Structure 1
Amino acid sequence: MSIIKYLILGIIQGLTEPLPISSSGHIFLFKTLFNTNLFNSLNFEIIANFGSFIAILIIFWQDIMTLIKSFFTYLFHKEKRKDNIVNFKYCWYIVISTIPVGIIGLIFKERLENLYTIKGLAWAFLITALMLFIVKNIKGEKTDQDLTLKDAIIIGLFQAVTIVPGISRSGTVLVACLLCKLTKETALKYTFILYFPVSIATMLLGVKDFLATPDLTSMLLPYSVGMIAAGIVTYLSYKWLSNIVKKGKLWKFSIYCLVLAIFIFIYFR
């Protein structure tokens, strides 16, 4: 039963992590609906996130390697700087876009649990629905080489808002990218490259607690099953999202979030 439960959790994590519908919000909703303490395990949250991290790393491996190579080539080979300036700036824009959420995360780390309320979750889903609908007809033309410092700052400020439970990180960042007039493909790439520093920081902050778990050995199998499930489903889920975004159908998720918010308001009235 433990393996089955963590398999289900891994699937939920994998399905909701890339999609603009908030994985943390769905976990909290599931926990509240079924009145279970199963989701209280921060350790599994770290493990499941790692599964999603590996899946997205596989998808963007070539992009990441290109960015890293260009960054250090620019630093140490003056004669090649002109050819690598775009990727060098791109790397710094990622850093700049990460700073706001990092600062807010550190400030409110101890208070995050208090932000979780079921009615607050419903309002967060409504906000996500509204944001996704607003960009319904926006068509951008800016590619990687057209990104600016202003874009990085705006996207970073939007991402900082996602510390509120129920507001999707991927959805909010995608909306910010589209509002900055990035093309759909460029917006997708920036959104998920930006996922890596946030995800790495989250996992590093939880490593100490994870290693201190007294029953860690007995949980290795169910945790592993959940992690693998999260990774596989994340990979498939991203591919689905990619097709939807490229077809300009991102607004369909706004309907889902709206219906979910209405359900919460009615069910928990």
Structure 2
Amino acid sequence: MSDFASFGLTIEYRVPSVMDAAHRHNEIELNYIQSGGLVYSVAGTHIAVTAAQVVAFWGALPHQLIHVQPHTHFHCITLPLAWYLRWELPAAFTHALLDGRLLFDQSPAGDLFDTAIFHRWASDFHRDPARYQHIILLELQARLRRLALATPLPINPPSHLPTTKAEDMARFIALHYTEPLTIARIAHAVGLHPNYAMTCFRKTYHVSLLDYLTRHRITHAQRLLVMTDMKIIDIALESGFNAPSRFYEVFRQLCGQSPGQYRARLAGSGQNRPITSDTSPPN
């Protein structure tokens, strides 16, 4: 069964809460922290986001909210990846986004503008999405273009919160997932016995070490399917899979479709889908 959520286009304004476990989805996520602050855990790295910051990232990499300051309010938008790719934003920005980076806009001029525009998007979308969606998407594209211009690359500012052994393992996997990895090697890298390492990791991330490693490899394969014209067998090897058959099996299990179907869906999705679709916006 797929563990890969599909949200389509969503626009929310809410009080965020700490997540019990990491999740992943195929949309580009855009957050605006109107007040307070929060901390994400992405690939074992803590990333703090404070008030008046806009942050964008690709949801395919397992991510989790691990800390929320009191009185935090934020806007959360999910944007189908296929829609984003058609906008052809600057290549460096898109590569950084699909490489798993969180990209920030800290422009002091953006505070009042973003508060107003994010509230308007939420209001319009929930009042009459069929009528306002096209306008929202035009304005959202313009906001992402401003973000691309304002974002120095690469940027992924870590917080100073201490990390756990499980997070150290997650970070080691993020750096080495395309290499031949064993539980013994991962455990050794953080100074733990393999059996304890597995227990510690599952307790923190609610998934096994090997499953977490596999998800990183599948995310890497998704990136290559989107950004390159490499043959699928070469993508399997480049992503750390020794056996193409295993790659096909796991990709379908986690993504709910074959690698070829995933690539074709993003490259050639039709124009006349419902507004809840995650493949194509209206004209």
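Some values worked out for this structure:
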| read-out | value |
| --- | --- |
| Among 1, 2, which structure scores highest (criterion: relative contact order in percent (Cα under 8 Å, 6 or more apart)) | 1 |
| Top of 1, 2 by mean count of other Cβ atoms within 10 Å over residues 226-233, largest first | 1 |
| Answer label among 1, 2 for the case where helix-only ellipticity at 222 nm (-39500 (n - 2.57) for each DSSP H run of 4 or more, over all residues; to 500), calculated from the coordinates, equals -14500 | 2 |
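Throughout, read-outs are computed from the coordinates displayed, never taken from laboratory work. Every value quoted in this text rests on a predicted model; they were computed, and no experiment measured them. Cβ atoms are built from the backbone, for glycine too; each structure is taken alone.
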